[in-house]
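Listed after this line are the structures, all set down as structure tokens.
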Structure 1
């Protein structure tokens, strides 16, 4: 059993270069996110047999991270908010893809710009008179500072979602007008969905030439969740997304040959084969009380002194944070479970150390799992359940290297062939702000040293 010490937490943000050189002049910036793409798909492309010419070009022509140490939790919405603000979830306010307080899914948490409580790159660009565009970027709906915007809206597989996207697109009527030329904006999480987003992103860039453009595609994440990371399906998705970003980069360079292009991801993926149903021992300990079980009917909770999340790491909230007896009993149960290696618990984070993680707002405990095991959501049955096949997941605590995300950047003023090692995700936004020639108000990390010396 391990705990996150203050020293260990400090290591979550890798050492960074002390200073970065300001570029001679501001540039157009294209920010691409390939959801769930591990940097190893690119840095180890030869051994994986991957045909990804556009991504491989960054290794020679630009600077790149060997890995990006992410934020807590290492999942999509909090990470994308950090990529554009440079701060942790505890500062920007996006703590998860779904709220810890419910068992259900809330797509709204990934949709609206007003949920982000920190200064974002597109806000800084607007203050400098730079127009921003976006296709599929999370938490941008309603952002007055994104001029040409097709925001992320869930559930993306639903035909009716296109109606929401039409209503939330800005300026009003933008998506309806584009669909008149390009066809339906309906998409799913497959390569075909990426092709739709690519087509619309290119059209926005051709028509309006935004100085800052954000573009997010998700086929790698979709394939890796279903078949596992490094599977044939995941590798095919990486090759496909490479072709898509090649088209978008070509469009950006046609607008401005000096464009700085950054390719990022929000997290990596790890193979998972089983789940540990953490709620079952809490029912046995009397910390969760169920209604009488009725065959064929949904299980209902009568009362609970705790709320337990699920995933590769899970937050635990106390119903009454001032209940010292309940807190002590939860701690006892967790440490007893962690002492058995079969349960797959890597560490228990509790007390003041939870706040230092920068995520899981309101949680009193965080359970970090070992690779291969996730926290399940069952209240009855077997504590441990094997999956019928390997799946992919993320959400492990970020000191596990499989959670490392990507950062590749090239363009005017960017040092070529530079391996930056492992960097802190919070450094990406201030680095892109420097490329744009703008200032982020809230970023608390320095930009990366990727710019060549400015000519006087």
Structure 2
């Protein structure tokens, strides 16, 4: 098959889907003076954001970027990064975000894996973004999905195996935005307090806000009291964060409150422990909804956020999605039995980059197999148990790490934990745990806590206190 040159401009095609950035024109016309983005240093209205994005498009075109090429954005979060990301999409190029906090060799590895044509970087805070052309290590089609189709390319976190390049089209992004907003219900009167890194959270979150006209307030990398002050000043109505951020906000001193108009709080990146959810509710009077975001799928779950909700208790999928719980042979299991979570619905990935696999070859009868262990009850409510590959076999008994982590995380001294399998000469494997503490406590006390709440074979045989658990850039505990 003929492979088009990666330097040749794409025609776009008469049937190419309209990019999500077309919403900038609509918002600039309908609400030109309304806040669009605020990062503490820069505040832009929708008219100003559109003008800034169009000016950046002009700079990219002058540099030589053409539609269909892959552009790596390596920059800290804020208005400049948002402008560059939207400009890439508005130009018709492919946005390929890379975490700017990675070490130089890690960034080079990601650039090679994604086959990018250009880098857009911010050398230091406040400096303008510099554009540099890159020669991809492997030649590939300018847009393997078809002219004007591809929009977003990101390495997965590796939770379904080795990290893969996940490619999304404009049409796929539009479909997952619509499906996600069935649960989020965001609109032009909303202002989102955004605390997650855009390098890992963008295609079904930040682009949704832009599409629906919801202002974005960047509040990460600030002290919790400053984050709360920024949210009050902007009148934020929604909050998207990790459990780590929510723990900090639950400890805000009296008087340092979140906005009175805050109505939606979503936790993602990792399982929300019950202690953090309860503390946040007690401090701010709001429940926290657990969101399950998957780069290959979108946002298929948003829990009710009810009091007493357990970690991994996701509830029913959002209306556009359906789920199946499958055994090793790919057959559905009975309600209440554990199996692999598979998800079908709109906005599933278009392709894996290397090796090249299209959606049709990835899905199993229309379902994406997540690699997560889960159960579903008779009402269709799903509970995550952990990763399929992480199940611990203790003398023939399956132990799910999330179940043990839930117990440990409920201890008032535990800030975070990681449970895994360790060798055992008698049982084959045993449960071992690493814990990060907020206040000192002896491992024996934690062992006693677990003994009161877990069956004998589920109790950690070894508990190690660590200064800090290793985390991925997206905020997940490394496994």
Structure 3
């Protein structure tokens, strides 16, 4: 092994010969393919509430997952003990799914070429006091923003995940993946009225130094407080079909949920997606190009290699309204004959990989954002979103907007609250009539859930105009 191999050998206490033996055992009862996923995860978290540090934790987890693929069947087993007999037992358990003659690994493992999308570190040098100071700064800044802010919660978390992936194809990959995040929640109240909430946060594949640049704790605290204050004067949102303008950045979560999940290969291989068997067809306005890109430097959803050992890449999913392809993991690409896209992801060694998004966004267009708003005589402008629900099979979605404004005679006027966007992903994209030149990615807070697994992701979108969207609200 080279330098990286030696480092990870120390981290996991294994050699190439050990890996080859475990892979051979995994294929000993039959199977077409096997892989090993070793993981060492170090985490730190600090939380503050009512200006008091309420929690501060640090932890380490370690384990290995063994997968065997036989046709369309997958056997998966894991253990949190790296003793050789425990790993061999996990390999034999995964192998039970396989049928047919045994197969023995004959090729040696080869270390793949590395990339450097984020700093590779063995740990974060920041101490607990430095982390606590960060959340205290956020708490103080939010409270100082406006006298109507009466409660603040802030939390900081960082981690470094070391992974090793070895496959029966002979590939050997290593990665050290840092992650940092700060969250700030603020509550505002005025004249005995109902409390209103604001939220902000950010981070990426970095250490605590992320917050030493422009995006300081004070930056996120002020944004959370601002949102809460805006909601104090918000009116109930109107209801009905209307023109909706989505602001840049985090509103890309609607694209992620309503469209992105439907373009993951497992749903399409099983033909349960609204986009199944539609490659080459028009599924959106000609102004729409959607990309999933896991190679953006230091972004939350980026990876040097995915959790199956493939290099991540830039995948054009929809190009000028035409569906070009799906996000593939190893299983789907083997079964369909499609090329892998570096989209195999898993939450931890306790989970098997599946096709998932990384950083998903719509490319910028040519319209000026002010021109887009100015073109709407009556409609709704949405700049922040909360939760939502999507039916993958039909493409139907419901999303709640947490910060919205009326558009009246081409201008943003009164803030409204309680707005929900209701529609169908493929149909809604057909009503995109203007795309702004202001593509923005989110601040680095995205978490994507699928089949009980959560992974970090990024989203993004420029300002876009949707000519027809159903808005749910309680106003007139």
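Values quoted throughout were computed directly from the atomic coordinates according to the rules given, and no laboratory measurement underlies them. The model shown is predicted, which means the values in this text are computed figures rather than measured ones. Cβ atoms are built from the backbone, for glycine too; each structure is taken alone.
The value 51 for percent of Cα pairs over 30 Å apart was derived from one model only; which of 1, 2, 3 is it? Before the final figure, lay out each step's value.
Values: 1: 44; 2: 47; 3: 51.
Here the read-out was taken from 3.
Mean count of other Cβ atoms within 10 Å over residues 189-196 computed as 23.2: which structure among 1, 2, 3?
Values: 1: 18.6; 2: 23.2; 3: 11.8.
Label of the source structure: 2.
1, 2, 3: which one has helix-only ellipticity at 222 nm (-39500 (n - 2.57) for each DSSP H run of 4 or more, over all residues; to 500), as calculated, at -5500?
Values: 1: -9500; 2: -7500; 3: -5500.
Clearly, the read-out refers to 3.
Hey, relative contact order in percent (Cα under 8 Å, 6 or more apart) derived from one of 1, 2, 3 reads 31; which structure?
Details: 1: 31; 2: 11; 3: 16.
Source structure: 1.
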